[in-house]
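Laboratory data are not the source of any read-out in this text; all were calculated from the coordinates shown. Quick caveat, the model's predicted, so the values are computed rather than measured. Cβ atoms are built from the backbone, for glycine too; each structure is taken alone.
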Structure P
């Protein structure tokens, strides 16, 4: 398979679940694609964890009078995390299309240690 087509297929790794399944089934031996699947899964787990942490903290704070005001303020942190996630997602796709094996900002090194 020629290299540009291989890069395009590896960029599918950044489509959650469907892209991951495709890479894990059909491109499992391609180290480049597997690297980007790990990066994508790490990014997805980070975003889910940020949201769940906000839900949990928000629920606990809701028991305090005027806690919902603080909860709304904490939601801005979740929005920043999701903004970062969108930027990191775009960076990851650009890296695959360029054929680069580079970590995503901030969480890339941790994501590369995911064993699949």
Structure Q
């Protein structure tokens, strides 16, 4: 993985289930990982299990994009030819409703993105 988050970066992400009562569109997304047309948006983190909870879009297919668990180890190990998953260093924490790709996939009206 290029630009792997540090332990300090990961400490900022809320633990699993701490945002359970927050509507999906209001969840804060803390990290964005990508490779090719695949995106992973992270809202929660479990350091023991090395798992994220967030939104995944594979191959830019917005119809099958979904909220769920994401293995940090699998993201680290994922390579396609010479490419590796990268972390978006210019991404700032923002609500899911402010991320255009998530809004399109979820069918949310989005006037902010």
Thinking of P, Q, which structure, once FRET efficiency 1/(1 + (r/R0)^6) of positions 25 and 73 (r between Cβ atoms, R0 = 25 Å, to 0.05) is computed, gives back 0.05? P
Tell me which of P, Q gives -3500 when you compute helix-only ellipticity at 222 nm (-39500 (n - 2.57) for each DSSP H run of 4 or more, over all residues; to 500). Q
With distance in nm of label points 7 Å out along Cα→Cβ at positions 41 and 97 coming out at 1.3, pick the structure among P, Q it was computed from. Q
From P, Q, which structure was Cα extents along the principal axes in Å = 37, 30, 24 calculated on? Q
Please state which of the structures P, Q yields 28 when relative contact order in percent (Cα under 8 Å, 6 or more apart) is computed from it. Q
